[in-house]
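Engineer: Next up: the structures, one after another.
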Structure P
Amino acid sequence: MCSIVLRIGAAGVCIGANRDEMVARAWDAPGEFWPGVMAGRDRLAGGTWLGMNRHGVVAAVLNRTGTLGPAAGKRSRGELPLMALREASAEAAAAYLAGLDAGAYRPFNLVVADAAGAWLLRGLGEGKPDMARLGEGVSMITSGEPNDVAHPRIARHLPRFAAAAFEDWAALLADASGPWESALNIPEKDGFATVCSSLIALPRAGKPEWRFAAGRPDGAAFVALGW
């Protein structure tokens, strides 16, 4: 159950994201494993959970509830961000992915963003993905619908991100306090935990910036990535 938070406004888009995964599943920190794309690499299936291209497009995939891990007969969801990152804008990426067969994958939430805005594509196991542009302000997405306060994690943390400056988001991503169900930085339980974290700024004026914590964000430092 990964989490992604976006602040969308006239100045651009800010993103905070925690990746939650089985701790035994091997991965590589973001690098240019694919030409023109900086992304983390999942060693099991070969795809990514989060990446950015040289046009400043960011794409991230999240599993929907109850669909952790691969399934026989289904393609890896980790290829979806890589497809998105072939495009020069988030809008073009979203439009392309909206034409895919969602039934080829286990259910997913896919976020695509650039400095001009962000889109959410929901793959629900059949038909085409549902595509919607995210509105201005702060949105939080986990394994279900965006900003769904019936989800304990969103109910607890969305107001905190909305009230905080982007400079303070690292501390919010590192918060491991409270009940496991509502923690944002998930302590290990049954081999599952938060394994890494990202802070990304996509300004309309200026260059994109990505800071990555190669471990739980309450212990690993956020380090700037470069091409």
Structure Q
Amino acid sequence: MVRLQKFLAEAGVASRRGGEQIILEGRVRVNGDLVRQLGAKVDPERDEVTLDGRPVRPQRKFYLALHKPRGRVCSRKDEHGRPTVYELLPKEWRSVYSVGRLDYATEGLLFLTNDGEFALRLTHPRYGVRKRYVVTVDGRVDAAMLELFTSGVYDGGEKLKAERAWLMTSGGSQSVVELELAEGKNREVRRLFESQGLSVKRLVRVQVGKIKLGELKPGRWRTLTPTEIKTLLS
């Protein structure tokens, strides 16, 4: 037995919160009976659930890993007409949505799914899923700056913090740094460096949890294995 709003989310009807609203609006019936209680449970194998009179059935779950190239957005549609990551997928995969986002200029590992529970587990701060980034910046980065990043920097009243930081290479005009973050606030990596007067030239997410970008080429995708999915949820 599962909560009705979870069933609706897993069927791709709406998010859990959106499903709650649909139930409260009196649009859902279970075995012909109108249900308005948010605590109601259903048996996906036996109960017939309808939304606005139409049957609702659980969707097949899809879990994809995509190497997002620079110059694409993670929105379904872009008001500026910029290309999206969804245009890289076959039509039969278009029901998925991105798990979190990488901004237009950022590259690297991006998961896409139609499983709301999976997306929540990877994005909510309470689960603390670690993400690694390789950052190329203009200017010189030293150990003191990395220590500052791991202790925390305030920007716009918000604390930005890397869990770990490594200096990969450092020259007079350019440095390459690897960072590991647990929360992933909006533009957090870029803001960390900008707070120190450094401009990010290239930003690549190379790992989420224990799953690495590996040899996946820009613009290419693959399905996650059952073992990888289990690892991400553990």
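No lab work stands behind these numbers, since they all come straight from the coordinates. Keep in mind that what you see is a predicted model, and the values were worked out from it rather than measured. Cβ atoms are built from the backbone, for glycine too; each structure is taken alone.
Engineer: Match the computed value 12.3 of Kirkwood radius over Cα pairs in Å, for residues 146-209 alone to one of the structures P, Q, and report its label.
Structural biologist: Q
Engineer: Taking 2.5 as the value of distance in nm of label points 7 Å out along Cα→Cβ at positions 10 and 66 derived from one of the structures shown (P, Q), identify that structure.
Structural biologist: Q
Engineer: Also, quick follow-up: To which of P, Q does the computed value 15.2 (mean projected area of the Cα convex hull in nm²) belong?
Structural biologist: Q
Engineer: A value of 22 was computed for relative contact order in percent (Cα under 8 Å, 6 or more apart); which of P, Q is the source structure? Could you put the intermediate results ahead of the total?
Structural biologist: Details: P: 22; Q: 19.
Only structure P yields this read-out.
Engineer: Using the calculated result 0.10 for FRET efficiency 1/(1 + (r/R0)^6) of positions 34 and 218 (r between Cβ atoms, R0 = 35 Å, to 0.05), pick out the matching structure from P, Q.
Structural biologist: Working: P: 0.70; Q: 0.10.
Computed on structure Q.
Engineer: For helix-only ellipticity at 222 nm (-39500 (n - 2.57) for each DSSP H run of 4 or more, over all residues; to 500), the calculated result is -5500, so let me know which of P, Q that is.
Structural biologist: Q
Engineer: Computing FRET efficiency 1/(1 + (r/R0)^6) of positions 26 and 82 (r between Cβ atoms, R0 = 30 Å, to 0.05) gives 0.95 for which of P, Q?
Structural biologist: Only one of P, Q returns 0.95 for FRET efficiency 1/(1 + (r/R0)^6) of positions 26 and 82 (r between Cβ atoms, R0 = 30 Å, to 0.05), namely P.
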